[in-house]
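Novice: What follows are several structures.
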Structure 1
Amino acid sequence: MKTLNLTLAKTKLPIYLKIANALRTAINAGHVAPSEPLPSARSLATQLSVNRHTIMAAYQELVAQGWVETQQRRAYTVAKTLPIAHAVAKHTAQLTDTPQHQWRVTKPLDSELAEVATQYPFNFAGGSPDIELFPFHEFKSYLNNALTRPPIDELNYGNNQGFTPLIEQVSTYLRRVRSITNKEIIVVNGTQEALYILGQILLKTGDKVAVESLGYRPAWSALQNAGAQLIGIKQTAQGIDVEHLEQMFKQHKIRLLYLTPLHQYPTTTTLSAAKRLQIYRLAQAYNIAIIEDDYDHEFHYDSQPLAPMAASDPSGLIIYLSSFSKIMFPGIRLGIIAVDKTLLPHIVNYRAIVNHKVNVVIQDAIARWMKDDGFERHLRKATRIYQRRRDCIIEQLNNFKAQGIDLEFSVPAGGMALWLNVGRNAEGIVALAKTKGIFLVAESAFHLDSDNNQDSFIRIGFAGQNETKIKQGLLVLKPLLNKRLRQ
């Protein structure tokens, strides 16, 4: 410990005793814990502008009293057992007896913390990448370069849109790989921040937003926090029900439509090109903006994925979102918004309220990595591996079906999960699976209207763990599925 805040009493005592008393008060108040090191005599002498020998005398006084311990050529530490055992407890009790401020929370949210899927031995979370696949050693060299030759002018305040070389790399990538042109790029701290900002600048309290009736709750929360009233649109086996969408457009003054068209969350269904065109024309007719969340575009296995809806947006009404969380790892906290140039300044200006500056070092490193083709090289490798894992889980589930376990599923063309119909008691299976070390999520977690819950589906991810773990986890799950048949 290098620093400890001390207050010296204004008394006529010798200075070393004033310091000893101040240290004892800090220990008694719990500012330093038993066995925790105290500042060195030299650093404390500098802090208090006294001679080092004065500090040594204060420490020796506390050693004699039993508050401090020392060993030869070792740091001074707080004693393991304090001379007054109840000292810290007494101080804590005094704090407990003090009346506590009562906070007025104007936007209370559900206080239940999300479960940490990685704590389970078998993690079948539907959106988890395998972080161990990421080339950390390779990426470290780009971080080193970003710190060794930093863009000094970019490190100060300003330019909240994103690090310019990264924007250039992302723009090129979107143009070549996703056919997106004529969009301005804003780099944000993940899709959730993007949704929060969009909700704040585009919605007023009471505005209506159309969403898929089965969908992504964190996105809904961001929109509801802005005051939105969510209108659920029915889902079919082919994706969102376009006829129902049109009915809702006619019945309600809807401001936004939030969609996951490539791999619908959570069902993984891909919306056809024909339905996309129908939806776009409806949005044009009713003057409704579309937020297209393309959260795992790269991971498509059986064919080239459909280009995003934003690739053909003559009216400029689509706001396109994408994330680096699935490509790299969630902790990188990086996402993009691609928008019409007229909306760009409003997003950037609002973002400055909560974030004055982008993380230049990380964005610089990623820009260098993308420029050297490391980004796409990693994508190609991860896609091959995830496809093998998808095929592995399909093979295992087909074996279960051959053995008489009644399961239904479609083979997803892409993504990181599949939508498994277990017939009934999905929540019960998920709860029991967790007691066996298996993380799964039942369909009830994805319904906008809980009355629509059939309790039949489980979202089961395959990307986040290797084939051996997939097989082991499914073998543990298998008897739970069998047990369901006997209920």
Structure 2
Amino acid sequence: MVQMSRRRFLKAIGVSAIAAMMPPVFADGRKRQLPNIVYILADDLGYGDIGCLNADGKIPTLHVDRLAKEGMVFTDAHSNSAVCTPTRYGVLTGRYCWRTRLKSGVLWGYSSALVEEGRQTVASVLKRHGYATACVGKWHLGLGRQEKNDYDKPLRPGPNDIGFDYFFGIPASLDMVPYCYVENDRPTMQPTDTVEASPSPAFWRGGPISPDFKHVEVMDKFLEKTVEFIDGCAREAPGKPFFVYMPLAAPHTPIVPTERFAGQSGIGVYGDFVMQMDWTVGQVVAALERNGVADDTLIIFTSDNGCSPQADYKALAEHGHNPSYVFRGHKADIFEGGHRIPFIARWTGRIRAGSRCDETICLTDLMATAAEIVGEKLPDDAGEDSVSILDVLLGREHGRPLREATVHHSIDGSFSIRQGKWKLELCAGSGGWSYPRPEAAKKLGLPPVQLYDLSKDIGEKANVYSEHPEVVERMMELLEKYKRQGHSRRLL
């Protein structure tokens, strides 16, 4: 592994050699240890793909299951969207993505930056409180100001402009051109070659690729750079907390596990790729342990949305495996399978080992949680849809549900709102890729509104909207209020 020089590393994380040796000092003069935060975001991983969440699952996920055993499992965690880009926007800003220019779908490899210049992010908040910050992995939030980026020029604004000291990753999904590694604001090598499209399951689109880029090597490259950053922080800046946001490229297409995992799951190439993802998580944890900082680190493992149909649900079912567990639908859908996702947190000595939380949370909640950890009150124009889950993580009494309600979005821009046992969906079908798709729902004459009592009908089979008009009206009014006022969290 080629590592950064000490001077280059210290410059990247924004400290001098002397400051690197000093513990964080706060405004009141006290010195206290803030936790490192490692946030690992899997790509298109289903709730049912993790062993600790699905006793009937057929994919060994030993490393994630270990985190669950040593930490807290959330059973009602959700992404704010059923697809990639809007979820990532929500994770980093604590704001629903439908409040931006992106009202449906996702960005592409040449798209311009989605995060608005000047908007606070998890990274910028933590950096302001002394954290070294890095993003390693799949970006998929746009780069630069032009709608058709020129990769010969600096890709600004980008990760370095919203709080990350260091970035290494790919511009968008692993199946989207251009195929190249970007370090900070420049490709490590220009995408001057061309690659032919590849069929499923190793699906990728044809187009520009850099000479040093191989799809099958990307996950290992992400791991290498993440471990390099953790090693550098521990070695060169002891006592300085760090934040690593690691958005993986697996098990999203192209489904390309390395040779060491080929055939290991026994249920096909998708299962093998999930196992590689799980092993990658284990290697990150091992790096923390090797550097003696594991007990001082809050580790969060989750996924950006549900499993993609590219995983081949039919073939997996023949082996008795369902990536969506008991939930209806999958990636892209407004149904639970589209946005109910694994969420596991470990913070040794602070989060009770083997604990479980059944409260509804959302991936937008990282922003407010990080702010509370460092003792900062977010202004009204930051983290507008983010609620801190720190009380739950630490087992503290909090008196009322964390979230008043949670809003979800499908790939075609359909809304749903969840409050307690009720889930209201403002579309006739899936709003995504599972049956009935919007066209099919229209032909079937299905009602344009769906209401489900998830306490009785977790599979969303019985639409009871006509039986509870008062619930429909109340929840629609709440959703409209959230849209109108520009925020959903309770402002103080």
Structure 3
Amino acid sequence: MIDRHAKGPLPAAAEPSALSLNGISRHFGQVSALSNVSLRVNRGTVHAVLGENGAGKTTLMRVAFGLVKPNAGSIEVRGRTVRLSSPADALQSGIGMVHQHFTLVPAMTVAENVALGGRGLYSAQQWADKVRAIGDRTGLVLDPTARVADLPVSAQQRCEIVKALARDVDVLILDEPTAVLAPDEAQDLLRWMRSYANDGHALVLITHKLRDAIATATDITVLRLGKSVFSGAAGTTNEDELAAAMLGTGLAQPQPASNSHTTGPAPGGKRPAGGADAREPVLSARGVSVRDALGVARLSNVTLNVYPGEIVGVAAVEGAGQRELLRLVSGRLQPTTGQVTLPAHVGFVPEDRQNDALMLDAPLVENIALRGAGARTGRMPWSDFQHATSEIISQYAVKAAGAKVDARTLSGGNQQKLIVGRELANQPPALIVENPTRGLDFRATQAVHTAVRAARDAGTAVVLYSSDLDEVLSLADRVVVMHSGQLVEVPGDRIAIGRAMLGS
């Protein structure tokens, strides 16, 4: 293990760490999830925990939050050994955690969700005031009377953070908190993390974004295969070294956006100069408008043509209409006015894989059978589905014990690779992907990017939205921007795209 703490700032000898995990080990059956891992989080610091999916970082933090009991090791809070048998114990000790996958009750309001787990009689006014006060202090503004089911994913993420902050914790654990935030929202949250730490609190940031870790964290720990392989001050390392520690090898260079690929007889990618394209679009929306159940306009007079063999990247801040656009061109939403033309088969990878793409308690083979289930009649060809599932597991390097294990047993990255493989089966004419690498590590991200590019190169028309603008720019052949429900095509210039996202 590389240990660089000696090069970084050390706390005063008399001041104990806010949280210390000492020699933590945890196994599930024959699988060792954690092996003798130690982690020290000091007051006034942000401690980033990095690692591939399945490296053990979330399990380690679940130990710190009382959700998982270690087989060996001890936990100290402010120098005092504690036993954390439940999240209630952790909260009582001043430790809060925001999970990557939300734990909110969709039918309840923001204030009701924040109040869950509290004591005494529920006062709507009291909790609404608390939500507003936290919003004023942190910038995590929410309408306390809004129903969680009606909120976009980023607002639900903010609700989870506010819920933790409402418990007045001293140690806050955030698991991939910026995964679903727009770039400006993510930067605001990262700045808030530093402010939270500077106020004397301790914060643990689980992230796959090396730049965020280096720019925001005071200290960094890297886990690989359940072991700590790097621990040091953020200022003493760099992205290449951290990536090598995470992967156990050098980091492969990301592929640049391809503007010269071919897709057979008709060239794909960039359209000819002048913007005209003699080919027929694979999918199109013409003069489309969408109003929600309350009559609010979500899309206004949107026109979009997507051609074979190109990736159209969608750039937008949260709530600009991209969610409705993607569901429109995937056939999941009907327009209020205008016309949408789609092929018979459209692959769709939604951002919330666990709620919108998988049956977690069903085996992988049944999840693969979901593809095209609405149009299928007659007996289910289970042997064919078994074969297709095995092919996807092999082709996309899905780490699973077999086709009959439940989807819940897979890590987030392997769940995502399974979904991508399912939606790309039999080469669909069109593919819609929404935040496709949300919460994924480098290896899984690279696998998803490779699959999307391969589909494009084989002639599939791809529409891709990501809250990470760098991901859009690295993958897209051309970029459209959504702002206030309207769409405009913008040249691939980061500054121009950023201004268009803000309505400039």
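Read-outs throughout are calculated quantities, based only on the coordinates presented, and are distinct from any laboratory measurement. Predicted model only: the values in this text are computed from it and were never measured.
Novice: Between 1, 2, 3, which one scores greatest on percent of Cα pairs over 45 Å apart?
Specialist: Details: 1: 32; 2: 7; 3: 14.
Across 1, 2, 3, percent of Cα pairs over 45 Å apart peaks for 1.
Novice: So, one more: Name the one structure among 1, 2, 3 that helix-only ellipticity at 222 nm (-39500 (n - 2.57) for each DSSP H run of 4 or more, over all residues; to 500) of -9000 was derived from.
Specialist: Numbers: 1: -13000; 2: -7000; 3: -9000.
Computed on structure 3.
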